[in-house]
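Listed after this line are the structures, all set down as structure tokens.
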Structure 1
């Protein structure tokens with residue numbers, strides 16, 4: 001099987017949809033020799049901040065000298081981005097070779113009358129096979145959607161469970177209240193393990209503490225009062241946490257001090273479990289952390305930022321970040337969202353901040369909201385909105401509208417940000433060439 005054939009097989013599994021539950025993934029992993037049982041995990045769940053938390057933890061552990069696997073979704077630039085070891089993508093050769101094993105196991109399951117594994121189940125199996133092959137000492141594992149019935153929850157050898165901010169999202173799958181959603185996500189907590197959380201709403205904290213108590217797991221939640229000496233700017237940011245001063249997280253955003261603090265607590269929990277992490281590794285790891293699509297600067301003249309804010313909590317955090325970092329800049333927005341997201345709330349919070357807004361339809365996504373519909377939703381909060389026919393047109397118009405001291409912000413679904421970042425870079429090179 002070639003890499004192209006492997007990708008075609010995985011893409012074809014999209015027809016099986018998204019199925020929550022562990023029956024299929026458990027069967028698939030047994031047929032593959034249960035590679036996940038030979039690995040040790042830091043399992044991360046939450047609504048917003050999972051990716052940032054994963055990036056901080058894996059960067060710190062890499063600086064401490066461990067061989068670290070990381071499994072993420074969605075991706076921004078390259079399909080292979082979702083499976084990494086020490087921040088290097090899985091090779092095409094390994095992806096093809098291991099996918100062929102999974103393909104054979106899937107065919108056997110179907111022949112026996114079982115359901116074919118979904119795309120996420122296949123990708124999760126591929127990650128576990130690769131991490132075992134690469135002899136990863138620790139794996140930082142991000143859930144897909146939820147927790148209890150998420151395919152990643154097939155793992156049994158979790159050392160630390162880490163919870164990023166839990167808020168309302170995927171209500172059709174996870175529940176209609178914050179408590180219901182929190183309980184589903186808390187399903188990753190294993191007996192007699194350590195659990196760390198960023199700052200949570202009181203009703204979320206109660207659920208996490210209750211589940212920890214029932215599982216005899218310890219629980220620690222970051223306290224805002226332990227975060228001090230916060231300095232925020234586009235060029236550098238720093239904070240102090242429990243006596244450690246001048247910590248410099250590498251990801252911009254007003255919420256990143258809390259995410260970084262949770263990562264510090266997670267690696268402290270690992271230290272207590274026999275995986276020591278020196279303070280200098282924490283400092284280097286935080287500073288060297290990069291995570292595309294989270295208030296990421298992609299150009300500077302004018303300032304061009306991308307952010308994957310696509311739900312209520314993310315919209316609130318993005319608004320807070322704008323008010324902290326660039327309160328006086330004139331702003332031009334590019335926005336694309338999926339039709340099943342709460343885009344009306346997102347626009348009610350963010351649209352008034354913009355001088356102009358360009359609405360686009362995220363390409364190659366059947367769940368995308370058409371640009372004209374999005375523009376109509378935006379119009380009730382900001383009349384200076386228009387639909388763009390493509391990412392290229394949106395970037396060109398945004399550049400035309402923006403002065404050198406203004407800001408362009410593209411946000412919404414993570415699925416289109418990779419293409420947008422490439423377009424920004426292509427146009428920048430074209431402008432510099434003088435053509």
Structure 2
């Protein structure tokens with residue numbers, strides 16, 4: 001039997017075919033040539049599946065070109081039931097934030113130019129006033145994420161000195177990054193006190209020496225410890241730090257700006273609570289419960305924030321005009337809490353009633369071509385995600401698709417608008433908690449196309 005690979009055409013032969021030459025009229029020839037080589041390499045690996053006609057070669061090369069041109073970063077619908085899904089970009093932005101980004105992206109902006117004086121300004125002023133107003137902090141600073149805020153804070157106040165932290169707070173965050181590893185990069189030397197489940201004020205007090213640069217408190221937002229446990233409240237820790245003459249750094253994490261207890265989400269302090277507890281510096285995220293862009297927010301004593309601002313490392317960790325525009329617009333919405341809950345997508349999703357999700361799911365199922373899709377409505381539970389409210393479960397509702405769950409999951413993922421759901425009990429579940437009501441039509445179209 002002859003080797004089918006011997007019959008494969010040469011690269012130049014394929015490039016001269018009419019169909020492939022037509023592709024090169026809209027795509028650079030070098031890109032088409034690379035797609036031809038890739039298709040030939042695939043055919044050599046599986047010669048039995050290689051195209052056998054000119055039309056088939058053209059179709060295969062066109063499909064490979066389309067795949068190579070498709071952006072790796074693209075919009076998706078989050079039907080996982082995890083609202084602040086880190087892998088899916090965490091918080092979607094409010095329309096006001098998107099408009100603000102578009103306004104400053106179209107041309108030049110007063111990023112570091114003072115329009116009042118006509119002189120050089122500072123990018124650090126754009127969100128500081130709003131954060132002081134909303135949280136009660138003396139001053140504020142924005143960097144590129146919460147981990148950066150913690151590193152910058154430690155480097156500013158404890159570089160070459162000791163930073164005391166409870167063993168029960170040395171957490172691991174997403175992507176296998178660990179807080180102690182991040183803290184070590186700041187130049188501070190970690191001193192662990194207490195045990196995994198119990199740390200007392202006396203543990204911190206005994207650890208304080210002339211070498212102590214700071215005490216660090218990390219809010220355990222992505223896990224809970226129950227049973228025989230003890231921890232020192234932030235206010236008591238702040239008093240202890242003041243007595244020792246060192247600052248208290250509080251990694252608050254979630255960025256919650258409004259109390260969500262009326263919607264059944266309890267246990268997370270707000271940013272104003274964190275500042276009022278007395279920490280010298282509070283660091284938190286902008287893209288979690290705050291509902292804004294990725295950012296690290298520092299709140300605290302004016303002299304310490306100013307020292308961080310002047311730290312050369314701050315330039316390496318600063319944010320751009322788009323982030324500042326989006327964050328400023330998001331913060332403005334919090335001046336009217338009811339508007340924030342309505343207009344900030346993350347908050348709107350977390351506070352939507354289970355009844356409204358049930359009605360949306362029923363409407364979607366009613367519009368689907370019944371027997372061909374095999375869809376039904378089912379109650380389920382969603383989670384907050386983003387390392388916040390780790391033990392909370394939110395009543396939710398899903399559209400459940402019967403049939404080959406793995407095949408349908410893959411088809412929805414591969415669609416023009418990818419939909420990411422979850423497989424459970426042999427079916428594909430599309431939880432509506434993380435999908436805006438305005439996207440229901442797009443979800444319906446994605447399901448129909450995937451089934452087709």
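Below are the figures for this structure:
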| quantity | calculated |
| --- | --- |
| Structure from which 113 was derived, volume of the Cα convex hull per residue in Å³, for residues 6-181 alone, options 1, 2 | 1 |
| Which of 1, 2 leads on percent of Cα pairs over 17 Å apart, for residues 46-141 alone, largest value | 2 |
| Among 1, 2, structure where Rg and Dmax of the Cα atoms in Å as derived comes to 26.9, 87 | 2 |
| Label whose coordinates, when Rg/Rh (Cα atoms, Kirkwood Rh), for residues 238-405 alone is calculated, return 1.06 (choices 1, 2) | 1 |
| Structure responsible for 16, with relative contact order in percent (Cα under 8 Å, 6 or more apart) calculated and labels 1, 2 on offer | 1 |
| Of the structures 1, 2, the one that 2.9 was derived from, the read-out being distance in nm of label points 7 Å out along Cα→Cβ at positions 134 and 422 | 2 |
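Taken together, the values in this text are just the output of simple stated rules run on the coordinates, not laboratory data. Model, not experiment: these values are computed from the prediction. Cβ atoms are built from the backbone, for glycine too; each structure is taken alone.
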